[in-house]
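Every read-out reported here was derived from the displayed coordinates using simple, explicitly stated rules and does not represent laboratory data. Worth saying up front: this structure is predicted, and the values here are computed from it rather than measured. Cβ atoms are built from the backbone, for glycine too; each structure is taken alone.
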Structure P
Amino acid sequence: MSHSNHSPKGKILVCGSINMDLVVRTPTLPTPGETLIAHRLDEVSGGKGANQAVAVARLGGRVGMLAALGSDGFGATLRANLQQEGVDLEWIVNKPGPSGVAIVAVDDQSENAIMVISGANGQLSPQDIQNAQAAIQNASLVMLQLEIPIPTVLHAIRLCRQAHVRVILNTAPVPDDFPDELFDVDLICSNQSETADLLKIPPPQNVDDAFRAARLLLEKGAKQAVITLGPLGAVAATKLLNAQTLIKAIDAHRVDAIDTVAAGDAFLGALAFQIEQGTALMEACVFASAAAAHAVTVRGAQPSLPYFDQVHSRL
């Protein structure tokens with residue numbers, strides 16, 4: 001192992017997407033046939049998987065990525081950016097063709113329209129996961145999202161089960177045909193609209209709705225569930241041994257939000273970082289809520305992900 005210079009604490013493996021976000025700032029969102037002069041273009045490293053990995057790394061966690069990059073210039077840039085953040089890239093595979101790209105139009109009212117081109121993310125295969133079996137077995141925790149093919153996610157979950165490695169699944173974005181097996185994880189984390197799609201219910205509007213929805217997620221097979229509610233905070237639920245459920249609301253921090261991009265990724269990275277260190281779910285959610293609060297006060301995806309002292313100062 002080349003990690004002899006690290007303390008022997010565990011390692012989080014993020015199996016997921018890496019995108020280059022091309023963020024176009026524009027006065028209004030274009031209508032069909034319209035040509036607009038935009039304010040500016042920013043190239044920002046993104047992708048839910050990469051954002052969550054960087055979130056863990058900035059907090060001081062050891063984290064590696066199991067992911068795919070393309071053979072284009074974006075692939076090289078994305079790789080360099082992750083390396084700079086301290087993410088272990090040993091298990092990143094290269095695919096011929098383009099890397100994942102998201103084209104994000106943001107208008108002066110902060111409305112956005114996003115087009116995602118999966119690129120290499122769509123090529124990450126169950127065989128790639130199988131080839132990285134050693135990485136999964138050596139992880140203390142594996143984080144997954146749904147910007148890579150569902151069969152690939154399912155294969156990763158099965159390998160984690162065999163190796164008794166904990167799985168955190170962020171159900172973003174929810175596919176049309178969400179297989180029930182995906183509920184069978186240690187912790188499932190979804191926002192309001194994802195929860196609605198998963199359970200075929202209206203989006204939870206308040207804490208009571210979210211309590212009911214969290215119980216349903218546990219009934220579907222998850223050992224623990226967290227539903228994020230934006231400015232209303234979050235709800236966390238845990239199955240106890242005696243068939244009881246422990247369920248709690250976690251308050252959001254009062255902040256002036258200027259950009260909610262990657263707030264969810266900041267929350268998830270912080271949550272995983274705390275859980276991996278042995279923190280109980282409810283306490284981990286309080287820390288994660290502070291991380292998300294920081295993220296909404298800074299523009300951009302990865303630029304908004306906080307460092308440990310920035311989260312600590314909010315607690």
Structure Q
Amino acid sequence: MRFAEQWSWCTVDSIRDVTSTIREFRLRPENGRVAPYSPGSHITVSLLIDGQPARRSYSLVENSDPTTYRIAVRLAPDSRGGSRGMWNLQAGARVETTNPTSLLDIDWSRKNYCLIAGGIGITPIVSIAAALRRRNIDAPLHYAAKSRGDAAFLDELTALLGDRLTVHASDEGARVDLDATFHALPDDAIAVICGPMRMLEAARRAWNNAGRAPADLRYETFGSSGLMPTAEFRVRLKDSDTELVVPQNSSMLDALNGAGFEVISDCQRGECGVCAVDVVAVEGAIDHRDVFFSDQQKQENRKICPCVSRAIGVVTIDTLYRAEAA
């Protein structure tokens with residue numbers, strides 16, 4: 001279960017492609033009210049994937065229209081099907097969404113910031129960049145993408161940031177030098193990053209190597225950004241004959257709850273650690289897709305966040321769930 005979720009209906013007001021693989025959706029609440037939200041917030045959308053109900057979270061993009069929510073979805077062939085379900089929507093469709101929530105705790109009183117985005121991770125960063133600009137803070141933004149054609153909202157960001165925007169396009173041989181970037185920051189700077197798992201892990205290492213306070217690196221991730229292919233795997237329950245199959249388009253958390261093994265959860269984005277369960281054995285490998293556990297904890301494989309993390313092969317876990325005696 002999640003805490004304090006408030007669901008309401010929205011109508012898909014408009015759809016447009018911002019790149020060949022990223023599609024923008026504007027969702028208009030049917031009650032006529034867009035709930036207030038802070039930069040970096042996200043909403044959860046309820047949709048059908050292969051005929052089955054599912055939930056996916058999407059960051060809210062800076063929006064000049066106060067009557068709609070604006071999100072962008074990358075069509076990801078290696079995802080669990082959420083992007084395909086969103087891309088199948090048409091204008092006029094009705095979807096149920098939560099009110100916006102945020103797990104990005106940013107100290108807006110600071111004077112120095114550095115923004116870093118990788119791929120679709122640009123979506124919350126657009127809002128944060130705009131909020132800083134409204135505060136007359138010229139924060140640099142490093143935007144990593146496969147090519148400039150794959151960089152969403154590039155014109156919008158160029159108009160907003162000017163020469164404070166640096167695009168690192170892979171096809172041009174450009175990469176973000178995280179070590180140099182972090183060493184050059186003022187001592188009181190906060191870095192805000194959103195991108196794939198490899199980028200986040202590299203950023204945490206570079207940030208620590210620069211001797212900076214861990215709390216001053218703020219980040220957001222997305223659950224499809226694993227280090228291994230998204231594939232079907234199996235979960236065994238300790239002290240039970242139960243073995244569950246986790247399909248490619250479902251999370252371990254959904255499989256466990258669907259089978260009656262209740263696992264409490266909150267963010268469902270691999271950031272809060274509320275859903276973490278004990279790992280008893282691994283026959284294969286775990287793909288830790290969370291940003292809650294440290295690198296050492298992930299190497300130890302003693303716990304897993306079933307909301308986003310996956311496995312290759314079979315993982316035996318203990319959820320601590322025990323059915324009540326008859």
Structure R
Amino acid sequence: MFTRFKRLAVTTLAAVSLTIPAFADIIPPPAPSPAADVKPGNPAIWTIEKPNGGTITLFGSVHLLPNNQSWRTEAFTAALAKADVVVFETPIADMATPEMQQYLASNVMNPPGVTLSTLLNADEKATVEKAAATVGVPFASMEGFRPWFAGLQIALVMIMKQGFDPNSGIDKLVEAEAKTAGKALDYFETGIEQLNIFTTMPADQEKAFLVIGAKEITENPNGLKELVDAWAAGDVARIDLLMNAGIESMPELGKKLLEDRNARWVQKISSTYMADTKNYLIVVGAGHLAGGKSVPAMLRADGITVSGP
């Protein structure tokens with residue numbers, strides 16, 4: 001099911017989307033949650049005891065969360081306190097750099113004379129217009145955007161109206177806390193490396209990303225809520241089913257989003273983090289830690305003992 005890509009892409013690129021001035025008046029503030037209505041959470045955690053001393057802890061992040069979702073467990077708090085180095089997918093500050101702004105300016109807009117209307121046939125345009133109307137985004141406001149970015153904007157507006165807030169995202173909160181505590185920080189990728197996955201999609205895949213994703217917005221609007229519920233319950237099998245299963249619908253994109261990135265991260269963990277005596281806390285998207293091609297699964301396949309689900 002294509003919905004796995006949409007969920008992963010939206011959570012990964014939320015911070016990027018919020019930097020685009022054209023959408024400043026469209027993306028709503030997150031819906032408030034009652035302060036007393038705190039949802040309990042017990043996300044899964046994985047641990048590696050290194051042969052030479054030191055520990056590597058893996059924790060799955062959700063990049064947008066309702067502000068009433070509990071997630072900080074005793075195990076996570078202990079791992080953060082113990083960590084010498086905290087590792088994330090990409091630096092959040094990357095998204096605000098002049099280099100990133102120039103990259104976005106060069107990659108989110110259609111060429112002159114090309115609009116979404118010229119790229120879509122009548123049925124495809126009707127599907128996208130329906131999804132846009134559902135979340136309150138004028139289709140005309142997206143005409144200049146490339147299909148991959150227009151699709152992300154529609155999805156992001158929808159989930160923010162449901163109360164999901166990038167300011168409550170785990171990466172942002174933990175990175176700030178780690179900096180305050182004087183922890184060393186490391187990253188697997190740059191922001192541009194992440195975005196290249198989308199900006200280099202072939203034209204047919206890019207259009208499919210928009211159209212099929214738009215259809216799912218009207219048919220399955222609660223997809224991210226289901227994912228967060230599974231993550232908060234520590235249900236790794238459910239996360240795998242919701243986020244990673246069915247990627248055969250677009251195998252090339254699925255491989256780039258998950259398997260290839262996981263393999264690169266595992267290589268760094270095995271060659272660098274396992275070689276010293278430091279304690280590491282690794283915080284990456286929850287989808288990267290679930291399933292047969294996940295980071296824990298690849299580490300185990302390399303002969304590394306990983307405790308956890």
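Numbers below:
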item	result
helix-only ellipticity at 222 nm (-39500 (n - 2.57) for each DSSP H run of 4 or more, over all residues; to 500) from the coordinates reads -13500; which among P, Q, R	R
For FRET efficiency 1/(1 + (r/R0)^6) of positions 157 and 229 (r between Cβ atoms, R0 = 25 Å, to 0.05) computed as 0.70, the structure of P, Q, R it came from	R
With mean count of other Cβ atoms within 10 Å over residues 125-132 derived as 19.6, matching label from P, Q, R	R
Per distance in nm of label points 7 Å out along Cα→Cβ at positions 101 and 149, the highest-valued of structures P, Q, R	Q
